Structure 1
Amino acid sequence: MDQIRVHGGRPLHGRLPISGAKNAALPLMAAGLLTADPLRLTNVPRLADIASMTSILRQLGVRIERMDGIDGAADALTLSGEDIISTVAPYDLVRKMRASVLVLGPLLARFGEATVSLPGGCAIGNRPVDLHLKGLSELGAVVEIESGYIKAVAPKGRDGTGSRLRGGRVAFPFVSVGATENLMMAAALADGETVLVNSAREPEIVDLARLLTAMGAQIEGAGTDTIHIQGCDTLSGAMHRVIPDRIETGSYAMAVGITGGDVLLEGADGCLIEAVIETLGDAGVTVEVVADGLRVVRGSDPVIGVDVMTEPYPGFPTDLQAQFMALMTVAQGASMITETIFENRFMHVPELGRMGANINVHHASAMVRGVGRLTGAPVMATDLRASVSLVLAGLGAQGTTTINRVYHLDRGYDRLVEKLSACGASIERVPSERAAAEE
């Protein structure tokens, strides 16, 4: 497998472009199943997860045309769902990515039936799809699980013909971004009004609502905990630009915090990470909103230890917890980091420990005592966000850090090596053949 090698100790300076948000693009792509008309998405990152969703949609019959952007980054996709040939999403494709379950709601809403494999396990904890299924049942669907597959059928229409979901009230027992997205798409073609209570409020939810509205849906309340969707008979095509990736933005802001320097994050939107900007400010990292993005600066003063607790949006995101922990390992003083979203999201702690970090975990909290500077070491990535936290740690460490299992990074960080290199980092991707020959 490929490796990433980082030679630490270099401050970052320059301009770093922020890509479109993976977690926004995936449900937007799934929405292409809701209409026979072309759907054009721009600012789409080139990532493994995007490729996985592309494969699933093509298997179902969606025609997808890609227009490559500057430096090899895909920035436009045109999806045409006129000739869907199947309503079955098979295991061999769905198992690669949990977000694949987002095709369930659109298929069921438009075609009255859907068979989707249960997604595979997740390294960071239990992420069941029961809220998706319960919500679809509230809209009248008959849902069964058989031989590892979700089989859902919509009820007969009110006139006794056809099959169509019916509007209803869905109250989520706890906040789920994926379930909110699946139910929003399903409700857009349901008969009557659907009310989603205790909905997720993430920016990706708002972005999906904007697209569905452009396609002709009537949606109110996206970004709050109660969303009203008035179902339509059909939806049309649309053109939509994916929002900038707030997790990528936060990750690179924390990289500047670890190394020091002055970097403009081009295209970043500070409104999407207000809690992160506030926390970084408390730690001594300046994040300033400027005309073309965010300017991140950390001078010669050390980073200060700050306590943080992950929360659903608009709180501090769980997807930045590992990166912030890497930053706190080199802070002055101590920091208490508490994870409230996923039960197994401290797997990066032993790897940071190999680099000299002083971290003690007790249940859902980690006490991080800053050591001033880490030391490069071979480390192993365990999941997407843990992998980038090790890259960040390597940027600030003394010596060389080698990160293995970098395929995790390919899922969520578009051109990471190129972007960091352009800002002065000494970082390279080592192909598996070369890595094996050097061992």
Structure 2
Amino acid sequence: MDRIAIEGGARLEGEIPISGAKNSAIKLMAASLLTSEPLRLTNMPRLADTRFLGKLLRRLGVEITETDGEQGSETLLHGAEIVSSFAPYDLVRQMRASFNVLGPLLARTGHAKVSLPGGCTIGARPVDLHLQALSALGASIDMHEGYVYAQAPRGLRGAEIEFPVVSVGATEHALLAAVLAEGRTVLKRVAQEPEIEDLALCLNAMGAKVEGAGADTIIVEGVSKLHGATWSVIPDRIETGTYAMAVAMAGGEVRLTGTRFDFLESLWDRMRAAGVDVAATNDGVEIKRNGARLKAVDLTTEVYPGFATDLQAQFMALMTMADGESVIRETIFENRFMHAPELARLGADISVHGGEARVTGVDQLVGAEVMATDLRASVSLVIAGLAAKGETMVSRVYHLDRGFERLEEKLGACGAKVRRIKGDGEEH
């Protein structure tokens, strides 16, 4: 397995281009199942997760062509004919978002057999809300032997669905199914993430009639078919926030380009409170920290537009060397403090009690061997390593490769001493 080695102490100076959003790209790829015409996605990230989903979509009958041009990475998806409505465990288990092919398959073909998902071990994250939404749209749902069997031979029907709790995955899944349902669908208490609005706008470009995405109620007027389209994936706000905190941790001045400042107001608020200079630019954000020690800041994760749970591990890494004690409360996922013991191996002072972590800043972290436990935790260890004395060696970085494109290259271009050691021992 690959490892990443970080020699701490180097300041970061320069520019980091931000890739397309992973959490948007994979749902847009699933939308290709809804039409027999080509869907061209530009500003596509090249990640393990997009490769996993691409493998599944090809099995279902989608032809996929990837190109890299002057305008960045593009993916052309063409599901002229769905050759199978069966998504097996060996493919779905690699990434839980693969489960979201169920709704599009059901909407287009009237039936689907999809494995229950796998994914990161950061909590139960059940799919019951997904299935309840599909049932409300008229699907017959059965589960046995680890598979969901869904049928709607006469098509899906519009319905009014109020989610008991806010769920990003269930909101996206209901939206993907409802666009081809007969009649009107009203989705209430929906998630409001930018990635959901991106999906809705892309579906509209394909001929869907979706209103309200980005607010707490979405209205869908079903259409009989969708057509092809070209759509640019929005910038990745999690990657943006991650590199912003990397600069704050290491010190220096870096411009993050090709991104959206307005996606991360809650993060900028916390970073400014910690003593980091944050400023919007024409095409992104500029981060500066020169000299002064960070200040301890409390944090509570919340649904969007609150502080993203996917940035909690990175912020905890930032707080390990802040002046004072910070309290970090995780309200979205249980088991999402698995990075705390690994940060402690670098000398961090962290105590965890249920959904709350208390971080007392130390004067210096010291490099050590650590292990990634999930996607976001893996990059928190890289961030800590940037400021640790000596070398930090992060193993199991296949987690990191699921969501961060060319991380060593992007950090290295700004002066970080980061290198990848391949499983065969070769360095890159």
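Derivation of every value follows stated rules applied to the coordinates shown; laboratory data play no part. Every value quoted in this text rests on a predicted model; they were computed, and no experiment measured them. Cβ atoms are built from the backbone, for glycine too; each structure is taken alone.
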Checklist line | Computed 24, 12, 10 for semi-axes √(5λ) of the Cα gyration tensor in Å, for residues 90-161 alone - originating structure among 1, 2 | finding: 1
Next item on the list: Give the label, chosen from 1, 2, of the structure having the highest value of FRET efficiency 1/(1 + (r/R0)^6) of positions 242 and 378 (r between Cβ atoms, R0 = 35 Å, to 0.05).
Entry: 2
